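The next part holds the structures, each set out as structure tokens.
Values quoted throughout were computed directly from the atomic coordinates according to the rules given, and no laboratory measurement underlies them. These numbers come from a predicted model, not from an experiment. Cβ atoms are built from the backbone, for glycine too; each structure is taken alone.
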Structure P
Amino acid sequence: MVARTMKRRVWASLYTGSRKFTLGHTIVASIILASLVLLAIQTEPDIPAELRQRLNVLDALIPVFFALEFCLRFWAAGSDRRFVGVVGRRRYLFRWVTVFDFLAFAPEIIMLIAFPGLWAGARWVRLFRLFRLLKLFAMFPAFREIGLAVRDAGRQLAATLAMAAILLFSAAVLLYVVEADAQPEAFGSVPRALWWAVATLTTVGYGDVYPITGTGKVLAGFVAILGVGLVALPAGILASSFADRLRRKK
């Protein structure tokens, strides 16, 4: 009876799908943010060796914390009717949130145990910490609403992406035909011209590649104008979907 009560309390405090932001969520979110700040600080080459060593010790403790938190949630998952028994626990383990939680600490734990001498210098392992941001996404109710809004607008967003792909390819082909002779390095093939098309249609405009012929400049102007609408369209779709969800919730 005591164990069952403890499971319910642990689950209510740590479950990332809860509608309430608990003390457990506050602690986990604080550790996630601290680990990301620590990641940024450790990339600074001018840190004194003694301080770097202390930061490495703290850095090694953080994945251990997340491993313990993961085990606690798995132990307490049986208090939820959806995850009772072996089948329920398997269902819990294969949820996308649980998989990302596992990836947020498991590679670092493996490196710490199997290759402790290489762990501090294995920069690629730190990339897995970005999965902790997805954990934050699942933890905050407001972020989950945004995710649901994206899901609701899935078809419209897919149509927008298809339109963007068509425009990108068409722009690259047009500029290849017009500019290939004048700038073979930048527009000598469709794949090369695609870089310019992406930079222009997304309104980034790096300026490293641009047309120099008159016809190319005219086409580039039309492509740039289309890019403004291309960026605004998905933003409007998401805003409308999010507003619909808030209206239904009220």
Structure Q
Amino acid sequence: MKILVTVKRVVDYNVKIRVKPDGSGVELANVKMSMNPFDEISVEEALRLRESGKATEVVVVSVGPAKAEETLRTALAMGADRAILVETDDQVEPLAIAKIIKGVAEAEQPGLIIVGKQAIDDDSNQTGQMLSALLGWAQGTFASKVEIGDGKAQVTREVDGGLQTIEIKLPAVVTTDLRLNEPRYASLPNIMKAKKKPLDKKTPVDFGVDTSPRLKVLKTEEPSGRKAGIKVRSVAELVDKLKNEAGVL
């Protein structure tokens, strides 16, 4: 079975985000970029399934600018077999991403697609669900455990009430949650080897997808600072302040 994994180039999670002075977006110049953390988990899960004999090949795909090649090479250094870059400088929205990945899936014919549940830059949490609908495949979202066998997958999902385990038929789309696994570090020899591996490059036009934005960002602003807290001497005083000052009781 072939596994297709989506990866996205985002601002590194350790970087403090700065909003542009004109409020048009987030400052990306001279900012460290890396693979979306949920996508790292997706790559790791695909590699574990291959190592356990449940899969034969792991293919990673990214939609983004030419610099997204670095993110794909990180996935190759982790152990992925092949990489596909769908190159575009547009700010591609989740629906267009899902349509492009649908085209890649139709060409690659994977038995499983693993998608990070969301990207830490826009927090959309839409691509996996949209992809499942476009392909007409089963889906298991927010996965904290995935088991493959007999043409089916058992996916343990993180829900508000705890954990829910579902069984879905393959092929399917699975979106990963944080507690699914701990991604491995790429070794230096593998990083050097990954730099020499060829990438398959495409464009959205190859899949007949229009990446023109449907949404317009009107303004981006930083959250307001939090007010300092106060100490209370008793539960009665706390209740009084919540009721008469904060007005939440």
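Things to note:
- Here mean count of other Cβ atoms within 10 Å over residues 34-41 is compared for structures P, Q. The highest value is that of Q.
- Among P, Q, structure where helix-only ellipticity at 222 nm (-39500 (n - 2.57) for each DSSP H run of 4 or more, over all residues; to 500) as derived comes to -8000: Q
- Each of P, Q could give P(r) over Cα pairs in 10 Å bins from 0, in percent, for residues 26-89 alone, but the derived value 19, 35, 24, 14, 8, 1 comes from P.
- Winner on Kirkwood radius over Cα pairs in Å once structures P, Q are ranked, highest first: P
- For relative contact order in percent (Cα under 8 Å, 6 or more apart) computed as 16, the structure of P, Q it came from: P
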